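The following blocks contain the structures, represented as structure tokens.
Read the figures in this text as sums done on the coordinates, not as results from a lab. All figures in this text were calculated on a predicted structure; none of them were measured in a lab.
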Structure 1
Amino acid sequence: MGRNPVSISQEILCKGKRFTFAKLTIDFGDKRIMRDLLVHPGAVVIIPILINEHIVMLRQYRPGPLDWVVELPAGTIETGEDPRSTAERELLEETGYRAGELRELFKMYSSPGVSSEVLHVFLAKQLTYEGSSHQEDEAIEVIKISIEEAIKMIRSGEIVDGKTIASLLYYVTFFTASNKSYEKDM
């Protein structure tokens, strides 16, 4: 491509409780473009696996679609917090489980055309139940389903959350019984 774009300015348009909406000006050398950007501190997604190969998931009311969404536990990284600590905190808060083993699998951008959000995806195993403490502003139902059922729900369109779809398909591709050889490469 030959062009090395450089961000030359970021004008804050609106600042919310957790996120900032900004206008970004990018210099491509031969032209400048402006883009709207959601400035996001990053987040985590957790794949909590129970001993019987079931997944702890959430049925949560979400304001974007104005509907209930089946998804993996997840949460925003707080200022000064590292992703692993966020994953531990969110897993306990949302599901009531603590992980004996917590391993980061991969990172992904949720929507790189409009947001700086990076999602850190963790695998949680050796779970022990300690009791949940949902935040006041969350409407959450904890559910436990088999991996096979979760994949069927993706295929049928019952699971529509992008981070959940990507995370579960990654897990099934690289970490289930038929694909254990990939785990050695990690």
Structure 2
Amino acid sequence: MIVRRARVEDADAIERVRTDTWRDAYRGLVPDVLLDRLGYDATRRRALMVALPPDQFVLVGEEEGAVVGFCMGGPSRSLGDAFRGEVYAIYVLPEKQSGGIGRALMHAAAEELVDRGLESMIIWVLRENAPSRSFYERMGGAWVRDEERELDGVRLTESAYGWPDISRSFGGSSGSVQRM
């Protein structure tokens, strides 16, 4: 398995990972209508990747040449937050979870944030998503707070997990991201 920077041509695979993971992880936690509307059209994702600001990144985890996971991150989107960096999204195909891909993506994301001078990190997760919350706790994240959000007219609660010093928490730079 390798972790590398995503390329625009990865957009279709990234959208497949996001859609399949949402349908698996969030079934029963959000209304089925939201999940059933998801599709594999990567038009919007491709446009976002083309216009990705230089302070943000998208990484993919690849096995045997196929994208099986991805993460996105950059500066924290929460104004005035004590955490300067944020992992905006991290998803691994359901059939590839528990194989170290998520861990590798988290380490690579921490490395990318440190490289950008962002020494602390936050990530948001649906409060009812116990497996993901447990994963972040095993990765050393500490619960910070809950916030109500709205997604397509549905009120959801997200929990924030934070790492005040990611260079300490993730062991500094490991050179794990292929610079392509």
Structure 3
Amino acid sequence: MTDSGPDTGARSGMSFDFKPHAYDPVTNPELFEGVLARRIVAFFIDIVIIAVPLVAASAFIFVIGLVTFGLGWLLFWLLSPISVIWALAYYGFTLGGPASATIGMRAMEIEMRTWYGAPAYFVLGAVHAVVFWVTVSVLTPFILLVGFFNARGRLLHDILVGAVLINAQTRAISLRARAAS
């Protein structure tokens, strides 16, 4: 059997379709203007949204512990797995929803897309959160520095999972109109 060229996957039954980046910061600068700074604010909004139910659950367990003379405090071990499940569900469902943005990102008019332009989906949102927390745990805030050295403002975890955060369509249109006038 001779090799007539590069393997495009035809022999294996798989197709390799390499897509170019959908968002060019040179031709569409309004998509990336101010995203990095507003993204930090969105993160803190999301952290509050995630923390409020966990604090409420902690208070509930504390009160149950008082009523049961300390026996209910054994439920505190549940907070760790519940917090992980809650955070993954929050990021997965909000980023995988129609807006492709968490509540904090919606407030800051930011949305997540794949590097080739498709909307985010549940698994991408959940994996994005996991990779963020792992990279932040290992590299502390240095993951934020990556955003200053690439034109799209992508952070380390964005690059690793293939995501791009851009201005929401309404904000991009207003920025484009402002630039045109």
With P(r) over Cα pairs in 5 Å bins from 0, in percent computed for every candidate in 1, 2, 3, 1, 7, 14, 18, 19, 14, 10, 8, 6, 3, 1, 0 is reproduced by structure 1
helix-only ellipticity at 222 nm (-39500 (n - 2.57) for each DSSP H run of 4 or more, over all residues; to 500), calculated, reads -6500; among 1, 2, 3 the input was structure 1
